[in-house]
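Listed next: structures, encoded as structure tokens.
Values quoted throughout were computed directly from the atomic coordinates according to the rules given, and no laboratory measurement underlies them. The structure displayed is predicted, hence computed values, not measured ones. Cβ atoms are built from the backbone, for glycine too; each structure is taken alone.
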Structure 1
Amino acid sequence: MNIIESAGLGKRYGRTWALRDCTLGIPAGHVVALVGPNGAGKSTFLNMTVGLATPTAGAVRVLDGVPAGSPDALDRIAFVAQDAPLYKNLPVADMLHVARNLNRRWDGDRARSRLDRLGIGLAKKVGALSGGQKAQLALTIALARRPELLVLDEPLATLDPLARHEFMQSVLTEVAAEGISVVLSSHVVAELEQVASYLIVLGRGSVLLAGSCASLVAAHKQSVEQIVLGYLRNANMEVAA
């Protein structure tokens, strides 16, 4: 089963192609690292995958053939963006209430239990939370939807090193417990190397490399970070190590 399949997928804004001729088959059961420099097309690809953008060319399907953006897909996918829509003036409990009313699938007990384990009080205002706590709240809301696929677009960009580590450990814990598939984008390779089992490298709107981390490391006799940096240098691009 593939969690994401795209064929000739492209998105153009005016005369500029943000993503072009993207053909991929991403297998289920992985933590997928979507890596590339800023402007590589990562967010564009993910936005079309979760139905937030319409392709200019080609098509994308999710969860073994479901059209991206369809009601079935929306019920089974959770998405966390870097600018997660959290309302800073609301208490955490009210934020959960808003999320419950916006989603057909919702496990409130799971959300409250997870926040309790993290020490995030329901009475606390969202705006008073630390950056790491806000990220964990956004992740909690996503997980309360009981998704089969969790899509994370640059969720670590504004976090300090400790919060990044704690966030990624939380993701891995949920993957192990629930068996969900995860696609995680970043332009910082080191953040993903220790957690990803599948790698996709984008550059200038095109797919440069895709495959399981184990097979790529075995074939190249290099670390994931070295492989990514090598492909981007060959394409005259840079990404943070």
Structure 2
Amino acid sequence: MGTASSDLPELTRRYAVSFPGVFEDEVPDHTVTVGDFRMDPYEVTNARFSEFVVKHPEWSRAQILSQLHNGHYLEDWKDGKLPSAKANHPVAYVTWHAAQTFCLWAGGRLPTEAEWEYAARAGRDQEFPWGDDPPSAQHANYSAGRVDDARPVGSYPPNPLGLYDMAGNVWEFTLDTWRPGYSAEPQTDPLIGGPVPSDLRTVQGRRVLRGASFGGGAVNLRTRWRDSHEVSNAVAFVGFRCAYPIRQGKP
């Protein structure tokens, strides 16, 4: 997982990006072991999130606690209703708290950053979810395609594990607290920031984002690319998918 510091000059040249910290947050490369898990093949859609809101109206736009969002929560749901024309689009304008609560309701949780990277790379050492070929508008929904919005989930080919939109469409929340860079020590099932409190209202700060969005550049589509987002900020280009750890051979 991560990037060797010796690779930074080549990455800077290849992507013509040189602002401070752009690749340093991926350093160092290190060995990680993750336990068995399943993952949603698609980003969570508006339709799935609507089912959750119906059963848990406290997570509706009208009832969510004011301290848990920035005023833009579910902003594209007019009058708080599912946008029928975008039922199969990834839900956006959600917060980390809402994403984690949805995943718990669905029987899982947000993926850890390590799980997400393993899944995106399909257990391989590859630059992008589809392999090492340079990105194109046929691979993913990103800035080169000039779509300027999310598209229905599954609009692009999956990676070798059958996971769709692991690059592009919307950024995806993970479980981990954001910290620049990694530890060099070998790790097993790492979770930066430690266990998540049962009272999610106490969670503040920034959490790791992965996967890039419709507005991202080619460099953001890399399986190792890292970013972060404030837990209570809801914006158009951040969504999520859930992971489902498997214990003792059982889901």
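A value of -11000 for helix-only ellipticity at 222 nm (-39500 (n - 2.57) for each DSSP H run of 4 or more, over all residues; to 500), calculated from one of 1, 2, originates in structure 1. A value of 16.6, 48 was derived for Rg and Dmax of the Cα atoms in Å, for residues 30-157 alone; which structure in 1, 2 was it taken from? Going through each structure in turn, the value belongs to 2. When relative contact order in percent (Cα under 8 Å, 6 or more apart) is worked out for each of 1, 2, structure 2 gives the greatest result. Given 4.2 as the derived value for distance in nm of label points 7 Å out along Cα→Cβ at positions 6 and 214, which of the supplied structures 1, 2 does it correspond to? The read-out was computed on structure 2. Computed over structures 1, 2, distance in nm of label points 7 Å out along Cα→Cβ at positions 102 and 206 reaches its largest value in 1.
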